[in-house]
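Enquirer: The structures considered in this document are given below.
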Structure 1
């Protein structure tokens, strides 16, 4: 679609080739470690089916999801993929995972024993993945619990997984402590592969890569190195049509709470996007948008279905009903919108609403 084409509804463009390119770049950067892909939460809100297929075409063979139902959906899409479920056995019994050929990431010795018991009962040879809590204090086995495992259980573990709490802060001392705690556990499982680094952890250096890395947000264009230039390609572009342009004749205000004062002569454009679509309410009076290469501020409070931008400095002939306004793009991406809203790019991506028309670029 040409940038100057008129829109009839908001449109979210998702560049599948950019996602694939981001995975290939991370795979090269972390070689010889295997580069998996995290596609939980509907591939961070961008669509599990098209995203997973694009990653598989790019060469990805191992995938991580959060919920068992996500794993079953992904199995139907990618029959040969290796699929790990991060929530382990908390939500479904071991039999569910074996039937769907999913690998739960087990977060307690009890779950490990339940997994091994089901494998013995069914005569299934299925290796175990175990989550080690090295300092995040969420799911996972305490290292002392792993020391206490009997030899049979330790021998069944094929993958040790842990997760960094402060990977986006390279100098944070917890990174080194978590690395040391994980290394201390590794000798207990001499045949197991190890995975520690997700998106930001990859950029802490080769010591954090081990045998497998599992990027998520970085694949979708979120900057894994906050404070530095983003090494990833942008993936999403959100545009919305102008519904109406107010030509103001007297002083007043815009939106709920009258947070933005207006003056005579200003022009305010109204767009059909609001917090019901995932555009954060907190971004009002802080975010920006783009119209025909002009930067325009988002003014007033974002409401459920609408937001407003100040187009006073844009030539009137360039702002008419149907004119496309870019709310997310290469110049103002998910990280910039997240910063304006006081949140993170992950939240922006996963909340982008289903009312948008979705267009996938480079989909075969």
Structure 2
């Protein structure tokens, strides 16, 4: 890669920061930008949340307070007027709306970018929103994204969906892969796990994500129960959410409670991924599922639904892992059984995510932001 230097000032605006994949990727991006000499401000409304302790010390963590959207908007506008960063970027719907409102009020030369990481139309369909309500939401999305100076999508599927529902031209949208593969990932994957399952020969099937509708874990649990009836196996799902009780009750009804575990949120999922026999993504929809790329990065075999969008791009249409139709429990059972009986070469799997490194992703963002320049400053 050509030797490049970059400079500039980027504000990452994410007051709704939580413990999900979006947040993790933005922290990784902040580290990548800092490593390229960019001044980074990371604006949140709570500073004691997962992943924030992984921000590089050079990044400025700014607490905007947690006392309502009106005050949040006012403080963000003041920040923009005082600091006038070259770029401001948000990455979640509620934050996006506040940022575009702030753009209109601040009147600064900052360029405002929206980063979208979900397949919007699939999400609306799965949430059973009627056609009129979907159309009204699409009009709001169109107005929102029409107010941005730049748009970044995490997969081509997300970009195609956004263009289809908004009419925004392709030349206004840039696809940049998530910065999943970091220098720390391999090191964290080697950390020991204090869980008895990983000291035994019984294969562990792993899932990960928020325990909510999108991830379709009830289907994965049903498929696992059928696998368990045929052979010894265990299922572990990392993550938290409102479906915890429902999943535990389902496991009891299926008779697999002793071979099912919900450890909750895990700060280092890579160590679990590296020791699992198989990682399974069962989602109804995604944008670009980071957990799938992370599992491949540590050399773990994967099975995934061919949901909109991301899995087919990450797996190169099935080259690096089996894709099954969404909600097809029979196909999921067959794919899991086949993967358990036919392990893949870990080095082959790692090659799937060469585009998802922090270095490549950071380069893409710098180019999109117009902050990438030759070493001579030209």
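Enquirer: Where is mean count of other Cβ atoms within 10 Å over residues 205-212 largest, in which of 1, 2?
Expert: On the way: 1: 17.2; 2: 21.6.
By mean count of other Cβ atoms within 10 Å over residues 205-212, the leading structure of 1, 2 is 2.
Enquirer: Out of 1, 2, which one gives 0.99 for Rg/Rh (Cα atoms, Kirkwood Rh), for residues 133-196 alone as computed from the coordinates? If you can, show how the numbers build up before the last one.
Expert: Values: 1: 0.99; 2: 1.27.
So the calculation was done on 1.
Enquirer: Determine which structure produced the value -8000 for helix-only ellipticity at 222 nm (-39500 (n - 2.57) for each DSSP H run of 4 or more, over all residues; to 500), calculated from the coordinates; the candidates are 1, 2.
Expert: Details: 1: -8000; 2: -12500.
Of the structures listed, the value fits 1.
Enquirer: One of 1, 2 was used to compute distance in nm of label points 7 Å out along Cα→Cβ at positions 149 and 293, and the answer was 2.5. Which one was it? Show your work: numbers first, answer last.
Expert: Working: 1: 6.0; 2: 2.5.
For distance in nm of label points 7 Å out along Cα→Cβ at positions 149 and 293, the value 2.5 is produced by structure 2.
Enquirer: Supply the structure label, taken from 1, 2, corresponding to distance in nm of label points 7 Å out along Cα→Cβ at positions 93 and 317 with the calculated value 3.2.
Expert: Details: 1: 7.2; 2: 3.2.
This figure was derived from 2.
Enquirer: I would also like to ask the following. For which of 1, 2 does mean count of other Cβ atoms within 10 Å over residues 61-68, calculated from the coordinates, equal 20.5?
Expert: Values: 1: 20.5; 2: 13.9.
Considering all the candidates, the number was obtained from 1.
Where a number appears in this text, it was derived from the coordinates with a stated rule and is not lab data. Computed from a prediction, not measured in an experiment: that's the story for all the values here. Cβ atoms are built from the backbone, for glycine too; each structure is taken alone.
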